[in-house]
Structure I
Amino acid sequence: MAGRINDEDVRAVRSAVPIDSVVSEYLQLRPAGGGNLKGLCPFHDEKSPSFHVSPAKGFYHCFGCQEGGDTVDFVMKVEHLSFSETIERLARQAGITLRYEEGGYNPGRQQGERTRLIEAHKHAAQFYVDQLQSAEAEIGRRFLAERGFDQAAAEHFGVGYSPAGWDHLTRFLRGKGFTDKELILSGISQDGRRGPIDRFRGRLMWPIRDITGEVVGFGARKLRDDDNGPKYLNTPETPLYRKSQVLYGIDLAKREISKQGRAVVVEGYTDVMACHLSGVTTAIATCGTAFGGEHVKILRRVLTDNSRSEVVFTFDGDAAGQKAALRAFEDDQKFAARTSIAITPGGMDPCELRLAKGDDAVHQLVEDRSPLFEFAIRSFVAQHNLDTAEGRSAALEESAPVVARIKDSAIQHEYAVQLAGMLGILDERFVVRRVGQLARWAREGGGRQRAGGPGQRGQQAPQQAAPPGPRGPAINLRNPAHHAERELLKLALQFPALVSPAFDAYGTDEFTAPPYAAVKVAIEAAGGAALADDGYLIRVRDCAPDDTVRSLITELAVEPLRTRREADEMYAGEQLVKVRLAAADRRIDEVRGSLHRLGPQAAPDQQAAVQNELWVLQQYRQALRERGAAAL
């Protein structure tokens, strides 16, 4: 049975790894004001950033889908790990040796499955690198040299070699303590007649890393004629490796992609190497599959996808390359970024282009890109006989939806005019109107005709499924009537010293929105704002009665204050007074109601008691208005 990780070590891991450094491995973060950062949420698709990170508090919260938590929660959710696997991963990153309650300092097989598979891949990658220097690997070194890659290039990309024997790597990893079950599950080995054997044999090996730099799979290139397998063989689908969710080179390219606001998508491992060595350090590639929706999500987060960013696809000029380009165009609307295409000359890929014409030619290939929608328009028009009225009509119906998809309305109009010229239609206004009609229908939800892509003429747009409702607190919590309560709770969570000790003396009934009252109760249960320390927010979240309140606490701990100035005692005092004044006003109304219900026939002492309470409340309200926080 697996040992439990020591609680003290868990706390050490939580505090040792800054949340912004962890989150920035997965998405680009930009300043959001008040010391917070923001980016595109990794848990749902969105056009503008609503995912906020508070480095000071160690929490994140998405104001779009309501996901939130601390560093551990983030890694668990984004990587689909268990709690123990997450702690083990973060501990490795922080250099912390974990203690297990039942297993001393050597967890061994007590580590989580994913952690074990990551370790196996790490050892396998180094094994392949070491084997590249062997005599047997001369054929692999020659392959690289013939394509312009020296030893330094191979080391930079971690290229290695898998020996031609049946089980060299399998035996090596067994010696490292990995079980046959783990080796099969990882995809590194496969079942043989007498037990596990190496999956990759006698091939040049590229490690495939996830966005954080962990090796999760391999791509293997055939080198010998007697190898009956495919030219490229990749790791099969495993708990670590899903080809639709990885991009080769993303670990090396992500920072430059973010910095330059541009990603260059190529078709193979050697193309990524050629681009990077030529100075195009934003190049990435898919791994044995077409570029698709999951790849889009990865890129959008790294780009901080907006109209100023760009995705450049490079394809060969042959028929297969054109087909791939049109498939990529189908995902154009999933980007806010501009999408472009760079067609390699003479059917050469970037690796061949670099070898034939040098680094500058590869760089120029990307610089000479053209809009992807222009390529798509010309491709669709070319499929029809424009010498006939029927051909021109069919070409218009297939191309006009493409023009309608252009995001910039001015450019859309210009290309509508150009489309009329391409088709030989003299009435330009007819084409412009048709494009405008399709664009309008698309904006209105596609109710009449789908302005999507090729082969969709005249189809009814599919009904959009209603998006799921927010899982967090009701939207009416943002009603202006609750602003002061919300702001005060944000201060109590983010800057507790500014509102203490007054805040802790406030009653739960001073928070009129029930979820806000629940947050106040959680703060009280955690010891109050006056006892805030490094573990304060964790304690408050742990005291929440359910996930809804826990999510609200995280949201309030991350959400910026409603002020442009720095949070200070004056601002905190203003919020304390606003909430207390509102509570005093409510109580005054209640007492007036009581006095009215008593009527003139009430006992004098009873009337006097109520009138006295009313007088005291009115005096207190007046003091709050005149003296502010000093009257609390």
Structure II
Amino acid sequence: MRRYASVPFSDVQITGPFWSERLETVLTRTIPSQHKQLEKFNMLRSLKLPKPVPPTTIPPHPNGFTTEIFWDSDIGKWVEAASYALTHRRDAVIEAQIEEIVADLEKAQAPDGYLNCWYLEREPQNRWTNLRDNHELYNAGHLLEGAVAYFRATGRDRMLAVMERYMDHIAATFGPDKKRGYCGHQEIELALVKAFHATGKRKFLDLATYFIDERGAQPHYFDQEAEARGEAPGKYGQGTYEYSQSHLPVRQQTKVVGHAVRAMYMYTAMADLAAEHGDDGLKAACERLWRDVTETRMYVTGGFGPSARNEGFTQDYDLPNDTAYAETCASVAMVFWAARMLNLDLDGQYADTLELALYNNALAGLSRDGETYFYDNKLESDGTHQRWEWHPCPCCTMNVARLVASIGGYVFGAAKDEIALHLYGGASATLPVAGGQAQITESSNYPWDGAIRVQVKSDRAFTLSLRIPSWCEGATARVNGQTIPMTTERGYLRIHRQWADDVVELHLPMPPHRVYAHPEVKADIGRVAIKRGPLVYCLEGRDQEAPLHRLRLPSSAALTATFRTDLLGGIATVTATGQATQTPTALYTTTPAAEQPSPLTAVPYYIWANRGPNPMQVWVRE
């Protein structure tokens, strides 16, 4: 069933200014500062299994639970992000830091292959007794992803060998004739597919398949293990297995429910396995769930999950602004899922959502200086919502770093006789196609400008498919200076020809425009948002002459885009003449308060909160 394959990040060179700047920041600021935090909070020390066992760094909750149980996953994600960054430019200090982690993992690993530092250090007798809550398999998955990334970036397989021994232990522990368990926090499934692609070893794919197929089967494994611990299953703090998407077998699920990150990771693995096995049932489930989340449960910024209580979903159209959770990790995971859906079917809706989540909700999670983060991403703030340097559960820090550092892996799709360009912004790669090779060089100042130039050097005949975003109207294209028809197929302009040394010029107009919400989204009735190209915009208080709550953007007001080199390193702003409500003479009056014209300046949502405490709104009264 797999029609396309993502081109590995290690085979793509990022050349455009927007992503090159972000990559450089991640390499020089984010990765080093994160390593310092891993040291500061004793996370790296935990790999050494210190004796005597030290007190916990993160105090337990009243229920006895501490997020230290997840530390292996954060270290795995740091290794992964650092490995991706090394493909941008090798760095001896970072490589030495990774090697020290690998050496500690080798020493910590139990003789039977088991490798979880919390359990090895603190409660070895309780291994594999609480998959529902304690993330053993989730931690293993992130360590495995780190090992695969380090192998692809450097060719070094030492960490991969450690993790293969651990995966063999897991495969010997879980299965149809063994423990019929699976993780409460999905992640290992997609990691195993990555390991299969990196090594070609079928055992990784088989284990991923088991975990997906077993999920939600009856009798419910989480009930059984709770009873084995002497607990009543009904005492489960989340109250419902919808929280972990284990309430039904995955092929029977029709609604996107529960914890948003767990859901997106699971759907990523489902799409991967649908492609590998030609599984129509998994593909159909992915398509149903995709429609549900994008049509009824997605923020305009590509954020997911309005509720802090379950870090996830509630009901259709429940998309509040000032209390939005929209966890950074969830949008990062949506990028993963959308990329896998593109491999199943070259449909622009998947690339559109990938781009939306990437450029807006996910990218907002990392500050411009690369050292502070958003865990949750509100769409309206009184100025008290600020990025933080670290977090008791620092999952989003490394998640956004690994996404930015691996951006090259989302640019191209490859098939036997076709190369697809999903994202623009400046990238090049030499790719196998049609029994030969093609050198593809895309140049642009995207997302600020829609002038795209693609140079193709090849002696083969194949199809070059260029994405035409759904937000774009009036796109035009030329090949070697000659205008060609803009006949698109599901969001892609497909150009088939015998290539030589040719240039395709694509023009994607990106005037700013208004966006309106579905009328069932109560928070946005009577309000309007602004988009330009792939970017959602917002108003920050410091750019306006009146308080945000007094401002209105009339439907007749013209929107003007201007690139400003003097602001936040160079961004395109959108300006308009709005209306500001004036102060009345009394608390209550019989006539509406007067208005007067007031200039409005909107900035890209991803860049907000980079100038200190600042009120912000995405949705503005119209």
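Of note:
- For Rg and Dmax of the Cα atoms in Å computed as 31.5, 111, the structure of I, II it came from: I
- Origin of the value 5, 19, 18, 14, 15, 15, 10, 3, 1, 0, where P(r) over Cα pairs in 10 Å bins from 0, in percent, for residues 261-596 alone was derived from one of I, II: I
- Of the structures I, II, the one that 5.3 was derived from, the read-out being distance in nm of label points 7 Å out along Cα→Cβ at positions 93 and 421: I
- With Rg and Dmax of the Cα atoms in Å, for residues 381-524 alone derived as 19.3, 58, matching label from I, II: II
- Of the structures I, II, the one that -15000 was derived from, the read-out being helix-only ellipticity at 222 nm (-39500 (n - 2.57) for each DSSP H run of 4 or more, over all residues; to 500): I
- Among I, II, structure where relative contact order in percent (Cα under 8 Å, 6 or more apart) as derived comes to 10: I
- Origin of the derived value 16.8 (mean count of other Cβ atoms within 10 Å over residues 221-228; candidates I, II): II
Laboratory data are not the source of any read-out in this text; all were calculated from the coordinates shown. Just so it is clear, the model here is predicted, and its values are computed rather than measured. Cβ atoms are built from the backbone, for glycine too; each structure is taken alone.
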